[in-house]
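Since every read-out is calculated from the coordinates, none of them should be taken as a lab result. This one's a predicted model, so the numbers in the text were calculated from it and none came from an experiment. Cβ atoms are built from the backbone, for glycine too; each structure is taken alone.
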Structure I
Amino acid sequence: MEIDWDAFKFVMTILALIAFNIPILYSAYRLRKVNDFSDALREKDPDGSGTGAISYSRVTGMIGVVVVASLFWIMSNVAIGTAILNPKDLPDILTGVSKLFFVGAALFLPYAFNQLKTLVQ
């Protein structure tokens, strides 16, 4: 009896992706029940009390977190599949996506400048 290695690699890829994604999906399911999330997006006084105003830098920082986390999650799935099905292509994929992570990190710049402004004041 001969083993069909292509079918075996396909099944192993599916199992690896399931094992990788179940904890992430469970965490996302649990995060939807977080209360008072909007307080995290509000401006704070230097003493730490809330002002009630929505902070542009915190909102863009939150968008940045979602974008970068989504990109990392998707590319992790691609890397797992490629590592099992066609390992020779993995270095090219990882090299190409590193530029996207730097662009995504730029979404955090308004939040970083706001924090620096608070430190200087």
Structure II
Amino acid sequence: MAIKLDYWRADNMWAAAGRPDGNLGQETVTVDAGQRRVFITDWRYEKQRSDGTNYYGSHGRRLTNSGTLMIDVKLNNFDGILPALLQRLTNRATKGYIRLDPGETVDIKSDIQEVYAPKG
């Protein structure tokens, strides 16, 4: 079963958490259970949209699990996540990932490194 994450990135490093400044808009990645997708975080692609083959993760600003199963997202840091939310997310986190439940949205200020869809 495929798991879907919608994400928004800013086209520059100065945008605040939750503010995907610029013209990139919403992007989506879909992974099958037990699979992972690694993102390119090199800032030379900061103004380029993901194309379905290459996924760019620089300057992530918002994540939404738009699927029906939980999804794990690895970030390079937890900047911009509200302290109370971060406490809840890191209690569920393993190996640097945050886990998002179906329908959950979180504002971030971090590069998106990887998305993993746990089995079962």
Q: For structures I, II, calculate mean count of other Cβ atoms within 10 Å over residues 64-71 and state which one comes out highest.
A: II
Q. A value of -24500 was computed for helix-only ellipticity at 222 nm (-39500 (n - 2.57) for each DSSP H run of 4 or more, over all residues; to 500); which of I, II is the source structure?
A. I
**Q.** Among I, II, structure where FRET efficiency 1/(1 + (r/R0)^6) of positions 24 and 56 (r between Cβ atoms, R0 = 25 Å, to 0.05) as derived comes to 1.00
**A.** II
(Q) Of the structures labelled I, II, one was used to calculate relative contact order in percent (Cα under 8 Å, 6 or more apart), giving 34. Name it. (A) II
Q) Kirkwood radius over Cα pairs in Å was computed and gave 17.7; which structure, I, II, did it come from? A) I
Q.
If you rank structures I, II by distance in nm of label points 7 Å out along Cα→Cβ at positions 72 and 96, which sits at the top with the largest value?
A. I
Q.
Among I, II, considering only mean count of other Cβ atoms within 10 Å over residues 16-23, which has the greatest calculated value?
A. II
